[in-house]
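Where a number appears in this text, it was derived from the coordinates with a stated rule and is not lab data. Predicted, not measured: the structure shown is a model, and the values here were computed from it. Cβ atoms are built from the backbone, for glycine too; each structure is taken alone.
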Structure I
């Protein structure tokens, strides 16, 4: 085959440092989600949906075959963290947590995961980020060490 083709859809989740509710202002939250989408486009990982709540984000995107996962997350988190600091003095201490979760999504589940991300506000009326992340990890067969996952 003379052409290399790929369609790998991933669901990325990470929180603010110590899950601090930095993103309570809906305008800032929406701007951040749009900025994250622009980063994804720039690195060749077209976004499907970007969403979240005050203390974390969810990204559903196509993973480029030309970028390593760790490089993608480094670019997303470092660029957006620097950008958040430009939003005013209230954001000078903004940081993302050190880690992240990234989960594969089958093509048949893209609509379901998209809807899940789009309805984060409703979902988090009854579930904490920690409960949500534990559930995602269990669903994908990932064991977590609670001593290290919550920075």
Structure II
């Protein structure tokens, strides 16, 4: 199966959003996606880019993506965070996930980062196995902590 891995373009963001929604369905959170195409276009392109995205294209369709952004570790220094590596259901098992992860690792290496990090759901054993086979360390002793929009608002209210 032939595909091309390339940097995403602004005009790809509609299809990128479709893959994000497909991932939300897979992760049993179909109504959790709040971002819209315009957000992706504004946040990923222009002078103040918030992320970099690689896409996998097959027969003029975006069938996979890896979305990353810079972070900083007080212990390690410059790092890259892989927010999502998504391969459409129809393309799983084609080597596309490996090709996308390869691009992320090459990109991080070219930047001289000390670490590339990401999260994986504890029930997604195929993904965990995939990452471990690639040499990634799945930290099972850390929990993800987040404040969502409502949590931020509640926090701010309590400050006053």
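Taking Kirkwood radius over Cα pairs in Å, for residues 14-93 alone for each of I, II, which is largest? Don't skip to the end; give the middle numbers.
Details: I: 12.9; II: 13.8.
Largest one: structure II.
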- Query: log10 I(q)/I(0) by the Debye sum over Cα atoms at q = 0.12, 0.13, 0.14 Å⁻¹ was computed and gave -0.58, -0.69, -0.80; which structure, I, II, did it come from?
  - Reply: II
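Relative contact order in percent (Cα under 8 Å, 6 or more apart) computed as 17: which structure among I, II? Each step should come with its number before you reach the end.
On the way: I: 32; II: 17.
Matching structure: II.
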- Given a computed value of 3.2 for distance in nm of label points 7 Å out along Cα→Cβ at positions 30 and 54, which structure among I, II does it belong to? II
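When you work out mean count of other Cβ atoms within 10 Å over residues 102-109 for each of the structures I, II, which one comes out largest? Spell out each step's value before the answer.
Values: I: 12.6; II: 16.4.
Sorting by mean count of other Cβ atoms within 10 Å over residues 102-109 in descending order puts II first.
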